[in-house]
Structure I
Amino acid sequence: MIKVEEVDGPKELGLENKKFKKISIFMNVFDCHVNRTPCSGIVEDILYKPGKFLNASFDKASEDNERNYYKIKDKHGNDIVVVQIAGLVARRIVCETNKNQELNQGDRIGMIRFGSRADVYYENYEPLVKVGQTAISGETLLAKN
């Protein structure tokens, strides 16, 4: 984890007036780059944004780099957003999910090819991770309700 913080939601999804906790996970070229859903729910929206290919560990990568947003509504009605962010070496985001698809926690939603980042925004959950901790896809619990 490179960041755990409270932020406004992504403006790209019209959530800028809503407060979220945000966890940023950097994946270097030696890490697994498969992305999994942090919760069960329905995919309400998927939005692709072209962009630059800055080092994904930089803060500006969340706003400037190529990215793909998944807005998921969990069973409690909370919005969960997963953002795949391409990095300096990564030049390809792979989306394996469809709008209105029902997901179970841990289901594979896509992958990013090499040196990338995933930002997870959530409301009404408390973080279980801290900066410097290593996340293992499909195993590490990020937050609890």
Structure II
Amino acid sequence: MMRAAAEAAAEAAKEFGIPRPICLGVTVLTSLGRAALQHDLGLASSVEGHVVHLAERAREAGLDGCVASPHEIRRLRSLMPRTWVIVTPGVRPAGGGADDQVRTATPAAAIRAGADYLVVGRPITAAPDPAAAARGILEQMA
């Protein structure tokens, strides 16, 4: 499936004369921790170990990067090519709640760890002033 997605993206880019889109694989949802992996999914490995396993399969299939929590960024950076793209959800502003997320970090911590792109949802969309919340997150990234 991943290989087919990478090949289709390359073919479409060539056909339409556009740059090939970045194709990402999703690793382990940020709302899952080790207990959920073991109990609900029956996986004996650590979360980080499973994320690395899934990222390596994505790379082998020709994808360009992955979606991974802030907790696995440093390990992925040490193992994957420099061009590997990491999109990081589970980003919460300093002093904010984690909601249902288990593996989170602040915007600054995710950037320091090596995230290429941050996904920040509810801290902005659920804020009384979403524009002010977004500005605050951008300030924390600077």
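To which of I, II does the computed value 30 (relative contact order in percent (Cα under 8 Å, 6 or more apart)) belong? Can you show the working numbers first?
Details: I: 30; II: 21.
It must be structure I, since only it matches.
Can you say which of I, II returns -0.32, -0.39, -1.10 when log10 I(q)/I(0) by the Debye sum over Cα atoms at q = 0.09, 0.10, 0.19 Å⁻¹ is computed?
Numbers: I: -0.22, -0.28, -1.15; II: -0.32, -0.39, -1.10.
Matching structure: II.
Going by distance in nm of label points 7 Å out along Cα→Cβ at positions 14 and 110, which of structures I, II comes out largest? Spell out each step's value before the answer.
Details: I: 2.0; II: 3.5.
Largest value of distance in nm of label points 7 Å out along Cα→Cβ at positions 14 and 110: II.
As an exercise: FRET efficiency 1/(1 + (r/R0)^6) of positions 38 and 54 (r between Cβ atoms, R0 = 25 Å, to 0.05), calculated from one structure in I, II, equals 0.55. Which structure is it?
Working: I: 0.55; II: 0.95.
The read-out comes from structure I.
Determine which structure produced the value -13000 for helix-only ellipticity at 222 nm (-39500 (n - 2.57) for each DSSP H run of 4 or more, over all residues; to 500), calculated from the coordinates; the candidates are I, II.
Working: I: -500; II: -13000.
Label of the originating structure: II.
When you work out distance in nm of label points 7 Å out along Cα→Cβ at positions 78 and 118 for each of the structures I, II, which one comes out largest? Numbers along the way, then the final one.
Values: I: 1.7; II: 2.4.
For this comparison of distance in nm of label points 7 Å out along Cα→Cβ at positions 78 and 118, the top structure is II.
Each value in this text was obtained by applying a stated rule to the coordinates, not by laboratory testing. Given the structure is predicted, the values throughout are model-derived calculations rather than measurements. Cβ atoms are built from the backbone, for glycine too; each structure is taken alone.
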